[in-house]
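Several structures are given next for inspection.
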Structure I
Amino acid sequence: MSQTDFPAAFLWGAATSAHQVEGGNVNSDWWDFEHDPRTAARESSGDAIDHYHRYAEDFALLASLGHNAHRLSVEWARIQPAPGEFSRAAIDHYRRVLTALADTGMTAFVTLHHFTLPRWFAAAGGWLAPDAVDVFADYCHRVAAELGDLMPYVCTVNEPQMVALHGYLEGYHPPGITNPTLWKRAGRVLLNAHHAAVRAVHHAAPRSRAGLAVNLPLLAPIRDDDACHAFHRLMRHEIVDLYLDGLTGPDRGDWLGVQYYRKQWVDPASPTFFAEPPPGHRLTQMGWATYPDGLRKVLHRAAETGLPLYVTENGIATADDTERVDYLHTHVAALAQARAEGVDVRGYLHWSAFDNFEWSEGYRPTFGLIAVGEDFTRVPKPSAHAFAAIAKTGRIPLL
């Protein structure tokens with residue numbers, strides 16, 4: 001074993017999101033997107049992994065694997081099925097879910113918006129509607145008032161940059177728009193929505209600590225020329241700096257979630273604004289280039305906010321679990337190095353706990369520490385046990 005130690009209070013766990021694991025989220029914009037043959041979606045989420053009914057056994061399994069924290073989301077489309085209408089049954093369901101999680105001893109990180117919107121909110125214009133921020137804040141206030149005693153950590157918005165980029169520029173996620181002006185507008189609305197959500201959570205549940213979860217790819221220019229470097233600066237501003245530098249004022253939040261997967265190259269000559277990874281890089285099932293030291297670098301950038309940091313997502317889509325073990329070890333080592341260099345990182349939540357529905361890519365990419373059979377059987381992979389060894393000892397193997 002190495003001498004790289006993490007403190008006893010460090011949080012170790014994995015993450016899910018409601019739509020990706022619960023199943024049957026029929027009142028959401030994503031359900032419509034999946035069933036529209038004109039969209040990028042490959043297949044329906046369907047029953048997902050039936051976590052909606054199997055949450056208690058899933059939490060017990062994760063706790064048995066050494067996890068002392070877990071990130072999950074509550075589903076806005078279930079909780080607020082119509083404007084101004086909140087479902088008592090859905091709120092009571094999530095109280096049972098969060099109580100079962102607390103009973104395992106795991107610390108809850110609860111995401112209020114993880115990509116999905118209620119169908120009615122999307123139909124009214126989604127994040128571009130004039131009252132979008134107020135509507136979201138009302139939802140956040142209701143959830144915090146009802147469930148705040150079971151939500152020690154609240155994540156307001158998951159990856160606002162990706163909601164804007166995928167939904168409003170690439171058309172890869174709902175609402176399927178490809179507009180460079182609306183992309184930027186949506187991103188700024190989502191940043192405002194975070195601030196409004198922090199106010200709502202702090203008002204309704206003063207003991208809950210609210211934070212934003214940002215996706216921070218390590219961006220690089222694909223060519224060494226002036227135009228490419230200038231474009232790199234522009235894209236870095238829109239995907240990274242806008243959100244980190246925007247965390248100011250009394251409603252900026254109490255912590256920051258960092259989500260890192262890859263190094264990504266930008267190209268002004270590309271219709272997608274991004275380039276394929278250069279030859280020689282190991283690629284995942286998603287076509288992403290793995291680069292462990294990128295996690296250390298983006299943690300240093302995130303630390304400039306002055307907020308305590310938690311890695312709220314980090315993982316790899318691969319059918320070869322030995323790759324996942326290596327990815328886990330090398331990225332946790334990069335995290336340990338960042339901590340040794342003075343970065344205040346207090347937890348690591350792997351993506352994902354289970355193989356699950358991966359949005360427009362469907363079920364093909366497998367990110368999970370735990371496999372799920374067609375009969376919903378849960379089977380921990382070797383990577384789940386490798387992670388358990390780190391979580392239980394606070395040490396990582398020598399690399």
Structure II
Amino acid sequence: MLMKMKYLILKVINIYGFLFLANSVFARAMLDPIDFLALQAIRKSLNDLPGSHYFESWDFTSDPCNFAGVYCNGDKVVALNLGDPRAGSPGLMGRLHPDIGRLSALAEFTIVPGRVIGTLPHTLSQLKYLRFLAVSRNFISGEIPANLGQLRGLQTLDLSFNILHGSIPSSVGTIPALSNVVLCRNRLTGPVPTFISHTLTRLDLKHNDLSGSLSPLGLPPSLQYLSLSMNRLTGPVDRLLSRLNRLNYVDLSMNEFSGNIPGKIFSFPITRLQLQRNRFSGPVRPVHDVRIPTIDLSFNRLSGGISPMLSTAQNLYLNNNRFTGKIPSIFVDRLLSASIQLLYLQHNYLTGMEIIPTAGIPLSASLCLQYNCMVLPLQTPCPLRAGKQKTRPTKQCTQWGG
């Protein structure tokens with residue numbers, strides 16, 4: 001009887017042992033073996049920063065499709081979001097393993113901000129289904145792989161806030177499905193490539209060291225957000241900007257652009273137009289009603305009279321240019337009604353402003369007229385960088401027809 005009981009107990013143990021082993025094998029078998037090995041390699045090349053617990057769920061004795069940041073469709077990984085996505089959470093450190101290119105069905109790949117170093121694996125070009133690539137706010141170095149242009153379905157490319165250098169490959173501009181390109185805050189050099197995508201809506205290349213001129217046909221009319229500030233870009237942009245009538249944000253500041261500012265751009269649905277600190281010249285002549293709340297054209301070489309049509313802006317920076325003549329009276333009306341919140345006209349060659357010296361400018365409005373060719377009609381506070389001189393020397397005003 002005792003022997004029979006021992007036999008039954010051993011049989012039950014063997015059955016449960018078999019089931020446990022079967023479940024383990026089944027768990028591993030749920031994922032394609034190539035994807036399984038690729039995830040293992042990726043895990044070995046990355047670690048949590050202190051305070052991060054992202055990889056705690058990555059236990060390879062269980063189903064990898066249940067790992068944090070791993071999303072599967074059938075037996076393939078289709079999305080990989082590495083790191084805890086909560087704002088302020090510590091990120092990851094380490095390097096990107098080339099085996100990421102073996103996740104053949106991957107459509108989305110992201111890494112949260114952290115201290116991931118090294119270069120972008122050239123094997124990324126093997127991910128023919130990749131739609132979304134975002135590896136920002138880390139310490140990725142080296143050049144942008146030219147073979148990323150092989151990702152013909154790529155829609156979002158975000159490599160911002162890294163230490164990438166070299167040029168933006170022209171092949172990236174040939175990707176037909178691109179809608180968002182964010183490469184800001186790197187060390188990129190060379191020209192802005194031509195982008196052929198008819199769905200490109202956002203292009204952010206600010207804070208690099210890009211140079212050269214922009215092709216009049218180099219950006220598609222689908223563009224809505226354009227930021228190229230703080231580079232060394234040159235040449236005219238009037239023909240290019242005139243085509244981009246869907247723009248709602250433009251920042252070309254702190255470059256070396258020259259030529260005229262197209263009058264058409266002031267009627268585009270832009271919330272903020274930033275063209276300051278360039279070499280734009282000539283008169284500013286909007287051709288339709290101005291619809292832009294904030295316009296900054298300061299620190300250029302613009303000349304001629306100030307157009308009354310610009311008075312519809314809430315914040316208008318025209319300082320440090322070569323504007324001449326009297327300030328249109330509509331600016332006074334809008335200033336006194338608080339429709340204009342900020343009007344900076346200092347450091348020009350303006351000759352007058354018809355405003356009663358006792359007029360009460362609303363506290364919500366700011367006006368600066370310093371260093372023009374006029375006796376200031378009223379004293380108003382100016383920014384410190386405007387200097388202390390109230391008017392220009394007479395010789396300068398005569399030279400410019402003041």
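All of the numbers you see were taken from the coordinates with simple rules; none came from a lab. The structure displayed is predicted, hence computed values, not measured ones. Cβ atoms are built from the backbone, for glycine too; each structure is taken alone.
As an exercise: distance in nm of label points 7 Å out along Cα→Cβ at positions 122 and 154, calculated from one structure in I, II, equals 2.5. Which structure is it?
Traced to structure I.
Kindly point out which one of I, II the value 6 was derived from, the read-out being relative contact order in percent (Cα under 8 Å, 6 or more apart).
II
Thinking of I, II, which structure, once helix-only ellipticity at 222 nm (-39500 (n - 2.57) for each DSSP H run of 4 or more, over all residues; to 500) is computed, gives back -11500?
So the calculation was done on I.
With FRET efficiency 1/(1 + (r/R0)^6) of positions 130 and 234 (r between Cβ atoms, R0 = 25 Å, to 0.05) computed per structure, which member of I, II shows the largest figure?
The maximum falls on structure I.
When mean count of other Cβ atoms within 10 Å over residues 170-177 is calculated, the result is 20.0; to which of the structures I, II does this value belong? Present the calculation step by step, with values, prior to reporting the outcome.
Working: I: 20.0; II: 16.9.
Of the structures listed, the value fits I.
In terms of volume of the Cα convex hull per residue in Å³, which of structures I, II is highest? Can you show the working numbers first?
Values: I: 132; II: 177.
Structure II gives the largest value of volume of the Cα convex hull per residue in Å³ among I, II.
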